[in-house]
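Before anything else, here is the set of structures, which you'll find just below.
Rule-based calculations on the coordinates, nothing more; no lab input. In this text, all values refer to a predicted model and were calculated from it rather than measured experimentally. Cβ atoms are built from the backbone, for glycine too; each structure is taken alone.
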Structure 1
């Protein structure tokens, strides 16, 4: 079979380091009957070792050439291939208790994470390779430069942990930045205390819209200075100073 040339428009960087692949599979620790979904299997670097431990695997792939290769290598009773863009895919159709994994394309990683958050109720856990700076933003603490909208919205819904860093040399072609493996575990419904999650999302988006401005300016359309102060938030504070709980409390107060 001819050599596959990585396509920039799909953000393709193929994982080739065997040691890294083994480390990722160990972190996932798949069991025979787990319902695992791999996003962007590519040339099958993770697909093959996952199938050694699983009875069946689902994959979501957009590149037709790679789909043809996967069909040649793996029988349909072992591998279900869902052709299309992961950004549009309805993961809920695959059932519950999903374990979603993948080396996510850098060019769509943030919107894809927000898309996947919508299926958290159907997910057991997720393990992803992402650009290290994206993972740093996901797990960032309040008051740090990396803390932002992505941090708040994902930390509201998931417990997250950066597991280890992967250098550019583990890929072909090698990206220009470090990558990292992150684990996301959905929080139980009892911990999701926002009364209106749509309002929470709008509030967080507005708060971080202009990071250098004070909340009294960024949140003007939602609340005045007196309203912010009434629930214990300094009107002169900036978006990165508020915790996830602060944002949930503010959103809930606005619902009232």
Structure 2
């Protein structure tokens, strides 16, 4: 099953990249080729660093005790950390290059699709992946190999990302601004993870896990955009009803 995890995770990256190329061709890109690839490189490096750093913070005591265990240090990652690290790295790179325009819209749909596919690999990886939910008596609970029937939160997330894909396709002018598609992706994903991680095992700090606190911080940072985005959403619903 770990082989299927690798296959589906790789497929998620491939599909995400192809969708990025399609979005860029369809919507255009105001950046030069050199600048665009500089930003993409920053996103990749930032995502890799953020993914590892937040993973290590999920269980700080274990990380301290296994600091010299290379397999442990390199073995885990988290999507929340990747999104935060990638976003911070991109914004820092844009500030250094003097770019003030929002550039994230082209990545929103590819990221949602990639996560939807990748989580299927997490589901097939079973107990070794560590992304399962807590025990439940619901009829669709799954035994991941340890004799305990658990929430298949990986499938929940795949379904949520497919729904988000449909939503993101509605985010377009004239009611939405440049950058809104990516902001909506982040708001929905971090809000989703804040809630769904309530039924995932973890080490709580003041009632929430490290990943949930990271989601809270991100949601507070983007809360200033929420009211405007909700207003645009209602305008879009009226337009669809009239159309």
### Winner on relative contact order in percent (Cα under 8 Å, 6 or more apart) once structures 1, 2 are ranked, highest first
2
### Query
Which structure, out of 1, 2, was mean count of other Cβ atoms within 10 Å over residues 30-37 derived from, given a value of 16.1?
1
### Query
A value of -24000 was computed for helix-only ellipticity at 222 nm (-39500 (n - 2.57) for each DSSP H run of 4 or more, over all residues; to 500); which of 1, 2 is the source structure?
2
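Identify which of structures 1, 2 gives the largest calculated value of mean projected area of the Cα convex hull in nm².
Numbers: 1: 14.3; 2: 15.5.
For this comparison of mean projected area of the Cα convex hull in nm², the top structure is 2.
With mean count of other Cβ atoms within 10 Å over residues 94-101 computed per structure, which member of 1, 2 shows the largest figure?
1
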### Message
Comparing distance in nm of label points 7 Å out along Cα→Cβ at positions 190 and 206 across 1, 2, which structure shows the greatest value?
### Response
1
### Task
State the single structure among 1, 2 that was used to calculate mean count of other Cβ atoms within 10 Å over residues 54-61, giving 20.5.
1
